[in-house]
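Peer 1: Listed after this line are the structures, all set down as structure tokens.
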Structure I
Amino acid sequence: MLKNIVNTFVNCFKIPELKDRIFFTLILLAICRLISMLPLPGLDGQALQAFFDEIAKKDGGGLLGMYSMFTGGALERCGIGSLGIMPYISATIIIQLLSAVIPQLSKLAREEGGRAKIIQYGRYLTVILCLGQGFVMAMAWENPEKIFQGFNGQLVQDPGLAYRLQTTLLLTTGTLLMMWLGEQISERGIGNGVSLIITVGILARVPQTVQALWEMFVTPEGITAKFNLFHGIALVLLLLAVVAAVIAVTQAQRKIPVQYAQRTVGRKVMQGGSSFMPLKVNYAGVMPIIFAQAILMFPEKLLGMAGQAMDVKFLVDLSVHFREDQWVHMGALAAMILFFSYFWVATQFNEVQIADDLKKYGGYIPGVRPGGATSDYLHHTMSRITLAGAIFLCVIAIIPTFMTRSFGINYYVSQFFGGTSLLITVGVVLDTMRMMESHLLMRHYDGFLSGGKGGKGPRLRGRF
């Protein structure tokens, strides 16, 4: 197995076009990492990084810790790339959601050349979000104790309007540059550029994870280690099991058989045939976890502030239960992941349009009448597989917090056993391997995901 993988990587560099794309992608990703590492002028990033390292040993820092992970550690270093690529992703998501509820945008997306305009609108919205978030972040760094609870110190050397404008401009420039680099990777490199930038940022924490893992098993002389060899073997087995489960669910799909009847178009007779419609089990991807974690950042802070302002002890005590390591927070997180999984499917999966398109082109699902019955069948099937995918997301999202809370494992270590980081990394790696495989198979080389010549190996199928 290992020999086949090595041979496949060697074959990638035998194809000049694929080799050039790989090197081009690696160079641009290195530039993105450089943007994340460059510090903003007038800010003390070392003090904030020391604070993040301390809270990571407890709970990972909540939403700010997750955001810093997406930026590759730029936020905690006060780097030029502190906004990361998230404003561009947020703008894309907003445009997608608006396209589902605004008929004009939905019609534009289906027109010729309309997709390019939608992308352009997303870029304009990215600039607006960058300017707003950049200015808010500049002000937050002026008063870090209000945003980073427990932080004592000063980050800004010379606060004022000039500092805010300069920082906002640099943060916006950093995000727009990474957005452009991501688009260049998607067009001229290999893989999805934006996703690869996020993945590289996540993998940038590997050295910190290795150090934290080393400190778990190797302690200073005179101090008894909390973990032993048995725990290490258990962690390795758990990691393999979780990664295998993520790969399985990411690739799993429900294949709906579709038959096409013979029809006449003008003077041509179009032959019928059979095909299938793949419905992904995890249709929403990692978005439900991101939405749920973003919203659950606020109840603890709002209840605590309201309880202190009104001198109501009940609200203060209730806010404690919404901390990330509490069971109430975990239960609310699971419930919101379930909700957003169905919400994302409801806004992005249009079963009525799919049924109309099938009827228009002479297609039908065997045993199901065209039109409304097909739409109901797709809705029922998608609801069932979405439930399975949502439950899996709930388990994956809770694993890191559960490991930190119950076993005292460093959050840098536990985050690689689940959560958004693992889902994003596995998904992006699979997509990139699939693109590389297409180049290999076109030139009659074995691919990563195929089991033999010509890509006729076994494929994973989900049945629900």
Structure II
Amino acid sequence: MNYNERFENVTVLGAAGKMGSGILLLTAMEMYDISMKPENRDKHYILYALDISQKALSGLMTYIQDQLVKQAERKINALRENYKDRKDLAYNSEIIAQYVKDVMAMIRPVTTTESAYESHIIFEAASENPDLKTKIFAQINANSKCEPWFFTNTSSIPISYLNEKANLNGRIIGVHFYNPPAVQKLVEVIKCDQTPDIMGEFVSTYIKNLRKIEVPSYDKAGFIGNGHFMRDALYGMMRMEKLRKDMSFAEAVYIVNKVSQDFLIRPMGIFQLIDYVGIDVCQFIMKVMKPYVTDEDIHSPLLDTMMEIGVKGGQNHDGSQKDGFLKYEKGRIVAIWDLDKKEYVKIEDISEKCDKLIGALPQEHQPWKVVVKHPDKNEVLTKYFSALKRESGMGAKLAVEYHTKSKQIGEKLVSDKVAFTADDVNTVLMTGFFHAYGPINDFI
């Protein structure tokens, strides 16, 4: 079965979720492109959008339709070529409407797992729960009318574990899209020992057709992205706890978050990033990773405490940020949770004191938005970090220590055979997390 044939029947599990909806959109557009090839015009392509909630699926279909209109507007010239034999489609609006109609015609919103039994490819974007994933995989595998390939979007669970527990005989591969899949360029690809090379080649073609960047990872829990992020977060929380001995919880969080964002020239501070991903999600990922890591403790009592009091972070269905370590209004940080007071403390009540403790940024500093687009980015960063090392303020010292730890984490991912190369680690952090630079560098 070749590339085109395998896409004739596909299922996306967890299709109405944030990751599943993006994967569904990308796959639907790829299947449309395949269907428009002359040799495939007489074939029938089906894409099952499988989720447990009919209401969520209704919202999904509206989302997909809206996104298809935007995508069509961007590639109207290519669509005009596709429909060049359609004399009834004279205007751009008519071509866009036809494109949306043709793509939507392939998608079948369903709530029953039985719908996946005839699919050649199963994209899985269910919650990050090993037991749930293996249960679904095993059910489909046992009842399938073919031998489907399972593409799992797991961000932390070893592929070999899922393969063994679901008895898939190697017909599984990690295809870890970053959030949101329709926008993010990075895809981590993880094979277990039994995954056939042909599956890896197929996935590489798929990713290339989506115009995304593939980075391979060894089959180690957490892979590259979460392997670095979880340890980076643990370090940030550890630094915060040390500061907390001399100041309030909210002040310590403010300082570490500001230093990890402004002084390290990152798009978000570490506590804001934890909130964005979700305190509950981070806690769960650490639980998944912990049994597989024997030389360090991948666990945060602080995250456990936050969960116990119901402060979880994460995002609402409309993409807005839920309150976590930080409180948000229209995307702006307005307050910080104080674990001692059990309430949010307004930024303006602590910022002046904390900023004096942190100290000023070096004159060579430029904001993240400027640095990422700078034509001489590496030169700018080299000068900045050289100046940072000469500073004696709290913020500068914390930043140098934080950067050094981040580099050590990255290097250990390579030495522990989680990442294949240092360049792979850097690519994941710069592409998947939008860092201005990779952690493995010569700045410090």
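Coordinate-derived values only; no laboratory data. Please read these numbers as outputs of a predicted model, since none were measured by experiment. Cβ atoms are built from the backbone, for glycine too; each structure is taken alone.
Peer 1: Give the label, chosen from I, II, of the structure having the highest value of relative contact order in percent (Cα under 8 Å, 6 or more apart). Please list the in-between numbers first.
Peer 2: On the way: I: 18; II: 12.
Across I, II, relative contact order in percent (Cα under 8 Å, 6 or more apart) peaks for I.
Peer 1: Another question, if that's okay. Taking Kirkwood radius over Cα pairs in Å, for residues 218-273 alone as the quantity of interest, name the structure among I, II where it is greatest. Walk me through the numbers before you get to the answer.
Peer 2: Details: I: 17.1; II: 11.9.
Largest calculated value belongs to I.
Peer 1: Moving on. Could you tell me which structure in I, II was used to calculate Kirkwood radius over Cα pairs in Å as 23.5?
Peer 2: Numbers: I: 24.9; II: 23.5.
Derived from the structure labelled II.
Peer 1: Ok, one more. Output the label of whichever structure in I, II has the greatest value of distance in nm of label points 7 Å out along Cα→Cβ at positions 250 and 370. Show your work: numbers first, answer last.
Peer 2: Numbers: I: 3.9; II: 3.1.
Across I, II, distance in nm of label points 7 Å out along Cα→Cβ at positions 250 and 370 peaks for I.
Peer 1: One of I, II was used to calculate helix-only ellipticity at 222 nm (-39500 (n - 2.57) for each DSSP H run of 4 or more, over all residues; to 500), giving -14500; which? Please report the intermediate quantities before stating the final value.
Peer 2: Values: I: -22000; II: -14500.
So the calculation was done on II.
Peer 1: In terms of mean count of other Cβ atoms within 10 Å over residues 210-217, which of structures I, II is highest? Provide the component values of the computation, followed by the final result.
Peer 2: Numbers: I: 15.1; II: 18.1.
Answer by largest value of mean count of other Cβ atoms within 10 Å over residues 210-217: II.
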